[in-house]
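So, here come the structures, one by one.
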Structure I
Amino acid sequence: MSSFNDRLRDECLNKHWFLSLDDARSKIEAWRTDFNETRPHTSLGFMTPTKFASSAGTNSDR
């Protein structure tokens, strides 16, 4: 979990000025979507978390 928090801080929170609560929500959501749906993760076999989660239910090894 600390890796996620570190990345959120380094890649989003420290790079943007938030002009309002809605602006903060929008920018953080865009970062979260990229993190979960676009960016492959080495710890998940170079799959995105979304793809890994959807394949976990169909993999007979799990």
Structure II
Amino acid sequence: LPDTAEVTHVSLFDGTNEGLRLKNRPVFSVQYHPEASPGPQDSHYLFERFAALLRDARKKAA
């Protein structure tokens, strides 16, 4: 991966990359369905992070 990318999630089954973020852009990704069947708070932080990125983008656009 380039220096501007960071692995954020790794599969416990086979060690493959399951998520990443860009250090120089407001971008992150996961290679699974966080909404599918997590525990009560397991994926909450992903949706909060996404909402925060949207709020920040809206402020910058104003």
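What follows draws every value from the coordinates through simple rules; no lab data is involved. A quick note: this is a predicted structure, and the numbers were derived from the prediction, not measured. Cβ atoms are built from the backbone, for glycine too; each structure is taken alone.
Could you figure out which one of I, II the value -13000 for helix-only ellipticity at 222 nm (-39500 (n - 2.57) for each DSSP H run of 4 or more, over all residues; to 500) was computed from?
Numbers: I: -13000; II: -10000.
Derived from the structure labelled I.
Computing Rg and Dmax of the Cα atoms in Å across structures I, II gives 13.5, 44 for structure II.
Here distance in nm of label points 7 Å out along Cα→Cβ at positions 29 and 45 is compared for structures I, II. The highest value is that of I.
For distance in nm of label points 7 Å out along Cα→Cβ at positions 5 and 53, which structure out of I, II has the highest calculated value? Don't skip to the answer; put the middle values down first.
Values: I: 2.0; II: 1.5.
Answer by largest value of distance in nm of label points 7 Å out along Cα→Cβ at positions 5 and 53: I.
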